[in-house]
Structure P
Amino acid sequence: MPSTLALDIELADARHARLRAWQHGDLDDLLAHADPSARFPYPYSGRDGRGWLDAAVRDPQGRWALEIEGRVVGGVSLIAIADDARELGYWLGRAYWRRGIMTCVIARFAPEAMRAFRLRRLVATAYTDNPASMRVLEKAGFLREGMRESAIVENGRPLELAVYARSAGSSDNSPIIAGSH
């Protein structure tokens with residue numbers, strides 16, 4: 001999978017975001033925005049961040065930093081699940097929640113990634129107790145396909161995952177948010 005995909009994205013509030021390759025200089029931003037609610041281990045140390053960032057810089061395929069106003073505030077990833085299918089992952093620092101940022105990012109990224117990497121399908125999951133993440137996927141043209149019950153155990157309690165997918169060529173998968181993204 002090529003790692004050269006970079007996107008400039010206009011956000012709902014007229015600011016701009018950029019998806020780009022991770023760089024070693026992103027460590028402070030990564031540590032500032034790493035949040036256990038975004039599936040980061042807790043506590044997330046400088047050593048954890050350096051190790052992950054070294055791997056992301058060395059092998060950038062399928063990992064992008066989300067930059068807003070010159071700061072990295074989140075990320076997007078694609079993991080191969082078949083030759084023509086990937087699993088989409090995304091996270092955003094808590095200080096940037098509830099602004100429609102990730103909806104704009106995923107709505108723009110998903111079709112571009114599918115075209116660039118010749119994908120038939122993108123699959124994504126969201127915790128069922130995280131309706132905001134489920135709305136991001138729905139507004140970005142993903143359709144809910146099912147559930148994974150007790151998929152993950154966190155702090156001794158089982159969590160369910162809602163499974164979403166977006167297929168190439170399906171008119172049912174067009175984003176439902178207005179404006180240019």
Structure Q
Amino acid sequence: MSDLKSLIRTIPDYPKPGIMFRDITTLMSDAQGFKAAIARMAEPFRTEPVDAVAGIEARGFILGGAIADRLGCGFIPIRKKGKLPWKTIGQEYTLEYGVDVVEIHEDAVASGSRILIVDDLIATGGTAEAAVKLIRRSGGHVVAATFIVDLPELGGVKLLAGHGVKSHALMAFEGH
């Protein structure tokens with residue numbers, strides 16, 4: 001993974017002092033790096049039945065759409081409050097630096113369907129936890145969650161494990 005890790009830019013003190021922001025846009029702009037990241041994120045789920053990928057706004061849309069295509073399944077957008085045009089259900093979550101709400105269409109998840117959650121990074125796990133709750137409230141089963149980056153010191157993977165959700169991350173960065 002060191003080849004992909006070298007493609008991720010670190011921006012100190014963004015969005016606030018003390019945060020080391022892991023910017024995956026530099027990885028996505030590299031054609032071979034992006035292709036390899038998608039392949040590696042999808043590979044553990046290639047032989048598992050996945051009915052849809054749920055991508056978390058915004059970078060999770062880019063990654064999730066590509067992974068859904070690779071797995072031959074549908075895509076469900078998980079968006080910030082007020083962005084979806086149909087009837088929605090929402091879930092509040094705590095960010096590293098605030099509180100927000102994510103939503104899905106109330107008919108986005110078929111009962112019993114197997115959903116893979118995708119995002120670029122897991123930190124505290126609040127957004128991913130909200131996604132798990134939305135999928136389950138909709139009658140879906142969360143297969144797993146997959147990310148490019150894990151920030152293990154912030155405990156997001158452990159939070160998801162506490163909800164019975166296994167996580168797959170391509171790499172970890174120490175620190176915030």
Structure R
Amino acid sequence: METLLKLRDFFARRAENILSLLLFSVFATFLVQVLFRYALNLPLGWTVEYVAIAWLWSNLFGFAFVVREEEVIRLDIIYGLASTGLQRFMDVVANLICAGIFAATLPAVWGYVTFMGIEKTAYMQLPFSWVFSIYIPFMLSVIVRCLLNTWHAIRGTHPKYVTGQAAESHEYD
């Protein structure tokens with residue numbers, strides 16, 4: 001078990017490295033774009049395309065492989081007012097609905113992503129199937145997260161169900 005945890009941590013750090021490189025490349029490409037457009041008066045089309053693709057990939061890759069469940073931002077005004085039992089019930093229902101929708105649409109999304117291989121981006125000539133392919137791991141991670149959250153809600157094992165251990169709890173409440 002310890003070996004699996006070490007392996008998981010290793011891959012988590014590599015995912016963070018990849019995300020950092022993606023975000024750095026977005027920033028660097030944006031600077032190149034500004035330099036060429038405004039200082040040299042030579043606008044580059046590929047920079048706009050790359051920034052859009054890398055931003056899409058960084059957001060979806062980041063959620064799929066880097067962001068932990070405790071770091072996800074939610075609007076939970078009504079949820080916070082509910083009792084722990086009702087919160088668990090809402091978590092089960094919401095997560096099963098979310099997982100169901102993502103699972104039900106997965107075949108259609110797969111079909112769309114593979115179909116878009118016939119089209120290419122304007123400047124870099126990348127197949128759109130490559131551009132959109134990150135959406136598949138994103139969907140799978142959402143399904144897995146929702147099912148894990150459902151399991152934790154049913155069992156009541158998540159720290160947010162124990163008073164004082166959730167990120168939302170404060171000393172001054």
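Laboratory data are not the source of any read-out in this text; all were calculated from the coordinates shown. None of these values were measured; they are calculated from a predicted model. Cβ atoms are built from the backbone, for glycine too; each structure is taken alone.
Quick check on the output: -0.53, -0.68, -0.84, -0.87 is log10 I(q)/I(0) by the Debye sum over Cα atoms at q = 0.14, 0.17, 0.21, 0.22 Å⁻¹, for residues 68-115 alone, derived from one of P, Q, R. Which one produced it? Here the read-out was taken from R.
Comparing volume of the Cα convex hull per residue in Å³, for residues 28-107 alone across P, Q, R, which structure shows the greatest value?
Details: P: 106; Q: 124; R: 145.
By volume of the Cα convex hull per residue in Å³, for residues 28-107 alone, the leading structure of P, Q, R is R.
The maximum of distance in nm of label points 7 Å out along Cα→Cβ at positions 12 and 148 over structures P, Q, R, that is, the highest value, falls on P. Taking 14.8 as the value of mean count of other Cβ atoms within 10 Å over residues 76-83 derived from one of the structures shown (P, Q, R), identify that structure. Corresponding structure: P.
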